[in-house]
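Right after this note come the structures.
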Structure P
Amino acid sequence: MSLDEAKADDKVETVNSIKVAIDPRIENMTTDLVLDVQETPQGKGLVLLGLKDSDCC
C-alpha cells in the first residue's frame, strides 16, 4: 500500500469520499478488504483488514 498518484492502468474508485487507485493485477484480492486506522506502540497507521493468507504474494 502506498500513497502515490494513480497509474494509467489503475482502476480508480471513490470509497467513503476517498479516491483509491487499485492495480488491476490485484483487484480481485481487494473485494472484502477494509482500510482502517490502528494505534500501535509505533503510532497510528493504516492497515488492511480481511486479507486472506492465501492471497499474500
Structure Q
Amino acid sequence: MMIPVFCVVEQLDGSLEYDNREEHAEFVLVRKDVLFSQLVETALLALGYSHSSAAQAQ
C-alpha cells in the first residue's frame, strides 16, 4: 500500500538570502512501511533527486 506525501523542496543557491531560493511542491507516493527517519530521503528520490542530494537533505 502507498500513501501520498506532500513535499515542498527549497533549494538555495549557496547564499542564505531569501530571494535566491527555488521552491518545488508536489505529491509523491511512498510505501506505508517507510520509516519516518527515511521519509525525506525516500520522497526526494521519488521526486527524481540524486542519491547524494537526497542523503544530504535537511
Structure R
Amino acid sequence: TEVPTHGFRFKGERYDCGSKAGFLQATVSFALSRPELRDDLMAHLHKVTQLDKAAE
C-alpha cells in the first residue's frame, strides 16, 4: 500500500525541537531575532557566561 508523503521547502534554519538542546537553540534564536527580546536576552547570556568563567 502506498502512503502519500508531504513536504515543504523553506529557507531558514531547522531545529530539532524533539531534543532538549534543539529546543533551546530554537528558543534562543527566536528571541535574538525579536527586537523586544534581544537586549534582555543578550544581557542575561553575558551575565551567565561571565559567572561561568568566574567559576573556572
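All of the numbers you see were taken from the coordinates with simple rules; none came from a lab. Quick caveat, the model's predicted, so the values are computed rather than measured.
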Where is Kirkwood radius over Cα pairs in Å largest, in which of P, Q, R?
R
For -21000 (helix-only ellipticity at 222 nm (-39500 (n - 2.57) for each DSSP H run of 4 or more, over all residues; to 500), calculated) the corresponding structure among P, Q, R
R
